[in-house]
Structure P
Amino acid sequence: MGGRPHVLVDFVEVNYEQQDRDEVLFVLKNEAASFGSRISGAPVRNKLINLVRMCPGQRIIIDFADIPLVSSSFADEVLGKLFVELGPMTFAQRFEFRTVASTVQQIIDKAIMQRIARP
């Protein structure tokens, strides 16, 4: 560009992949302005499903650091729908949660259970 050399970089590699691991780090607080609605959860779910497709051999670590609470709607939109779409085995193989407050974990568990109980 403009006669200057440039290096192409991969957005996923620069922003999510870890250098020494076969992991993708998804820091949730950097991915949404709020964690209180289904509307704010939809883009997060889309990013996660894209990472699943773009990084097939890598585990995706969702880091919940500094997130003391999420709404049931947000948890369902992101994790409940992902669980159903991917299936329990693939979901468990591909995702790991880190730094999850116990309240947030309970909300996530409930959202997933309610989602799979639907016909």
Structure Q
Amino acid sequence: MSKKIFVVEDDQKNLDLFLAILNTMPNLEIMTEMDGQRAFEQIKKEPPDIIILDIQLPRMSGIDIYRELKKIEKFKTIPIIAVTALAMKGDKERILEAGFDAYISKPIIIKEFRNILNNFLSKKLK
């Protein structure tokens, strides 16, 4: 059974990299959006199993998307992974304290990205 992963990323090169990695992993249905507001609307209509969410997005930030989704009951258990170039001291802690399930800094380390994703996928398969 395939798992739905929704990737929200406004940088085409980063989005292409995520897709290249995800397309090597079996049984994934991948949806993407580059605009924060449109992503939020699409995710609400069709909840994925995992959300990979950039923090700095046009029209609606990743933190705002996260906060709005977590107000909706069906999204409380969906893992949301923050992926961001915000890598200053304290950013990781601030993002995890906001409630994100994981934090990956850009530029991403492919092995770390795959390991984090596989960890959430294995939990979702049980």
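No value in this document is a laboratory result; all are computed from the given coordinates. Please read all numbers here as calculations on a predicted model, not as lab measurements. Cβ atoms are built from the backbone, for glycine too; each structure is taken alone.
Identify the structure, out of P, Q, from whose coordinates mean count of other Cβ atoms within 10 Å over residues 36-43 was calculated to give 16.0. Structure P accounts for this read-out.
Structures P, Q were shown, and relative contact order in percent (Cα under 8 Å, 6 or more apart) at 27 was computed from P.
Taking distance in nm of label points 7 Å out along Cα→Cβ at positions 4 and 84 as the measure, the highest value among P, Q is held by P. When semi-axes √(5λ) of the Cα gyration tensor in Å, for residues 68-107 alone is computed across structures P, Q, the figure 19, 13, 6 traces back to P. One of P, Q was used to compute Cα Rg over 2.2 N^0.38 Å, and the answer was 0.96. Which one was it? Attributed to the structure labelled Q. Upon calculation of distance in nm of label points 7 Å out along Cα→Cβ at positions 76 and 92 from the atomic coordinates, which of the structures P, Q produces 2.4? Attributed to the structure labelled P.
Of the structures labelled P, Q, which one yields 18.9 when mean count of other Cβ atoms within 10 Å over residues 60-67 is computed from its coordinates? The structure behind it is Q.
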